[in-house]
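Student: The following blocks contain the structures, represented as structure tokens.
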Structure P
Amino acid sequence: MTKITATVDEQGQLTLPAEVACQLRAGQTVVIELDVQAAPPNPFLQFIGNLPPLEEDSRTCYRRERGHED
């Protein structure tokens, strides 16, 4: 097993070092193992929790609360 350092650019494309890239053939698979940090928990969700979906859209709710007639 060979360990390689690769770079990810702004578009998310992986760039291998030239000496490694020249050894690969078209269609060959490279396996990459990462230890990705999980996203930190959202403190806002801890405060309000997960709310159920609304029965109506915000426009309908606003119009009903303001007493508009359709």
Structure Q
Amino acid sequence: MSRPKLNRETVILEVAGEEVHITILNAGEDAWSIVEVVAGSFPPLSYREEGYPTREAAIQKSITIAADLLGA
């Protein structure tokens, strides 16, 4: 049995006027995870949160996390 290929992707967006770097990981269909959210001058918030069915859902949750970090 082969292991699924892990695809890591960094998305750069603007949230509340600040550049935000979001790193997400895909381990196969319906298996997205948030790996890291870096917003503003804060140190990286590194964690793994699994269970997102789509890339868009993982990115949307990351935007919410970034907005909270920035106080927006």
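Please treat every number below as a calculation from the coordinates, not as lab data. Note that the coordinates shown come from a computational prediction; the quantities given were computed from them, not determined experimentally. Cβ atoms are built from the backbone, for glycine too; each structure is taken alone.
Student: Out of P, Q, which one gives 1.00 for FRET efficiency 1/(1 + (r/R0)^6) of positions 23 and 55 (r between Cβ atoms, R0 = 30 Å, to 0.05) as computed from the coordinates?
Tutor: Q
Student: Matching task: 12.6, 46 is the computed value of Rg and Dmax of the Cα atoms in Å. Pick the structure from P, Q.
Tutor: Q
Student: Give the label, chosen from P, Q, of the structure having the highest value of distance in nm of label points 7 Å out along Cα→Cβ at positions 7 and 31.
Tutor: Top value of distance in nm of label points 7 Å out along Cα→Cβ at positions 7 and 31 goes to structure P.
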